Structure P
Amino acid sequence: MQRQSVSSSNLSAIGYDAESQVLEIEFKDGKVYAYSNVPESEYDALMSAASHGKYFSANIRNNYSFEKL
């Protein structure tokens with residue numbers, strides 16, 4: 001999955017696969033997590049948010065199951 005670099009103090013890049021509804025978040029420390037069953041609308045909202053990090057913390061971090069890659 002291709003991840004797109006983002007301007008954020010905590011996040012480095014974000015990737016999304018619409019078919020599998022998997023959202024990948026790469027953090028500044030190099031760790032990558034895959035969040036499952038994330039609707040495309042949630043990904044769109046994350047990418048258009050004024051602060052990617054704040055949106056991620058408020059809406060994704062504790063709301064979707066994940067695994068460390």
Structure Q
Amino acid sequence: MTIHVEFEEDQEGQVTDIDYYCSALCYEEDIPEKSSHGKAWPCGSETDYDVYCSNCDELLWRGLEC
């Protein structure tokens with residue numbers, strides 16, 4: 001599965017959050033002013049909680065605390 005990500009940064013450029021998307025289509029629907037090109041992420045990662053697509057709420061992977 002290839003997901004797409006958007007890193008949210010604060011004023012100093014530090015990553016404060018990550019939005020995950022199930023596809024380029026969901027990425028571009030949620031953030032129409034940006035292109036999904038270069039935003040592909042090869043797979044999920046370990047997280048404490050379940051992760052859902054920021055646009056359509058599809059479950060992307062289960063977290064460790066399930």
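So if we calculate volume of the Cα convex hull per residue in Å³ for every structure here (P, Q), which label has the highest result?
When volume of the Cα convex hull per residue in Å³ is computed for each of P, Q, structure Q gives the biggest number.
Comparing structures P, Q by mean count of other Cβ atoms within 10 Å over residues 8-15, which one has the largest value?
Ranking P, Q on mean count of other Cβ atoms within 10 Å over residues 8-15, first place is P.
For relative contact order in percent (Cα under 8 Å, 6 or more apart), the calculated result is 28, so let me know which of P, Q that is.
Numbers: P: 28; Q: 31.
Attributed to the structure labelled P.
Name the one structure among P, Q that helix-only ellipticity at 222 nm (-39500 (n - 2.57) for each DSSP H run of 4 or more, over all residues; to 500) of -2500 was derived from.
The read-out was computed on structure Q.
All of the numbers you see were taken from the coordinates with simple rules; none came from a lab. Every value quoted in this text rests on a predicted model; they were computed, and no experiment measured them. Cβ atoms are built from the backbone, for glycine too; each structure is taken alone.
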